[in-house]
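Listed below are the structures to be examined.
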Structure 1
Amino acid sequence: MLNLQSIAKKYGKRQVLVDINLSVQPGEIIGLVGENGAGKTTLLQMIATLLKPTSGEISIDGLSYATNLNAVRRKIGFVPQEISLWEHLTVEENMVFFEKLSWKQQSRKQLRQLCQEMNLVEWKEPVHTLSGGTKRKLNLAISLIHEPKLLLLDEPTVGIDLKSKQEIIAYLQWLAREKQVTIFYISHNMDEIMNLCHYTYCLGEDPFYEKFLIEQGQRVYLLK
């Protein structure tokens, strides 16, 4: 489904990623871990088409990123670590606003159903009145309006309550199992990585994450 071949990324003379190769299949949930500065967010942003690799090729469902950018973007949902919502608007108004920017049209009923699937029951409430966990759910719901087949998540549960974390994780598991959505998941929370991900890629030179996850019985692949 998603293939990266010999991906490298440089910022000036600074080499961030070197010769990254990976292939993932529909319905897989893949962890991405490593120390700060290892290049996790950079890699995710390249997969999300927000950054271009210095060298190498990325493709999804046989479509090259280099020659089919619009078609590729229709297949991808990206949730950055920063919450990006209109605080003065309600949940409903945020969903309708972002639906108008989406690749796929959805009715208000369909938008509300999407929210309810992840136990986001607030609808008429202004975003600024919501808890951090509810805002995270809304951020996730917005990324799914166009029904992407690849979902990229950068620390999607950081700073929120345990109940919201568990609800988000349960929904992601359902999404992968029932909708065959492929999910990349960046987190420093090893419990989440072990409970959610089918296997994990470790970025960077520090062997800590690789050793820890192997000891816990997690399938791990090392990316330099």
Structure 2
Amino acid sequence: MAGYELVIFDCDGVLVDSERITNQVFAEMLNALGLHFTLEDMFEQFVGHSMAYCLEKISVNLGKALPEDFVASYRTRTTAALTANLVAVPGIEEALDQITLPYCVASNGDHEKMRTTLGLTGLWPRFEGKVFSGTEVKNPKPAPDIFLYAASKYSVAPGSCVVVEDTPTGVLAGIAAGMTVIGYAALTPEHRLRSAGAHYLIDNMNELPKLLQ
């Protein structure tokens, strides 16, 4: 993969092992509203999408607007769950130590969430000043906006960027941006990432530095 100039990481599920934690909370809250969602359902329908997309889809399923305090309650509960249980994705720190290319993070999540999760896992010092949020662009993933925005901040052409993503939504965004996409398939079935267009697949972060070299 010679010739690349920038590695762009997604955050949840790629840097921090947060997906199972936050989606378990989300599923419990939806079940309390009378909507039956398993953790598997959450990964299938919501992971990788913006909060606005998730809320709209839930409102349609519910047939009415969500309670006004739903998002605030979700943030409070997920913060508590993450504080108690969050860890970095296995092998990511060792991988970052070996990666010689410039890197950053671009996520649909907001800055506050990323500061929290990267801070809890000790990764914040590696990414401070290198964090880009979907809230900064017009369209969140699967649109390419956030990846193109990150590349522009580094003055790097899209074709010289490598994206590391763990969801079909993120893979689609990377492909739409004209970037090379590595699918991280530790939790997401490989076939879903491949179908979305991932150029390479890994299921262990220890494989990443070798692939980039």
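With helix-only ellipticity at 222 nm (-39500 (n - 2.57) for each DSSP H run of 4 or more, over all residues; to 500) coming out at -13500, pick the structure among 1, 2 it was computed from.
Numbers: 1: -10000; 2: -13500.
It must be structure 2, since only it matches.
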Original post:
Out of 1, 2, which structure matches 23.4 when mean count of other Cβ atoms within 10 Å over residues 13-20 is calculated?
Top reply: 2
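Out of 1, 2, which has the highest value for mean count of other Cβ atoms within 10 Å over residues 61-68?
Comparing 1, 2, the top value of mean count of other Cβ atoms within 10 Å over residues 61-68 belongs to 1.
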Original post:
Which of the displayed structures (1, 2) returns the greatest value of Kirkwood radius over Cα pairs in Å on calculation?
Top reply: 1
Subject >> Origin of the value 0.40, where FRET efficiency 1/(1 + (r/R0)^6) of positions 29 and 101 (r between Cβ atoms, R0 = 25 Å, to 0.05) was derived from one of 1, 2 >> reply: 1
**OP:** Rank structures 1, 2 by mean count of other Cβ atoms within 10 Å over residues 117-124 and report only the one at the top, that is, the highest.
**Re:** 2
Subject >> With FRET efficiency 1/(1 + (r/R0)^6) of positions 125 and 157 (r between Cβ atoms, R0 = 25 Å, to 0.05) derived as 0.30, matching label from 1, 2 >> reply: 2
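Each value in this text was obtained by applying a stated rule to the coordinates, not by laboratory testing. Bear in mind that the values here come from a model prediction, so they are computed numbers and not experimental data. Cβ atoms are built from the backbone, for glycine too; each structure is taken alone.
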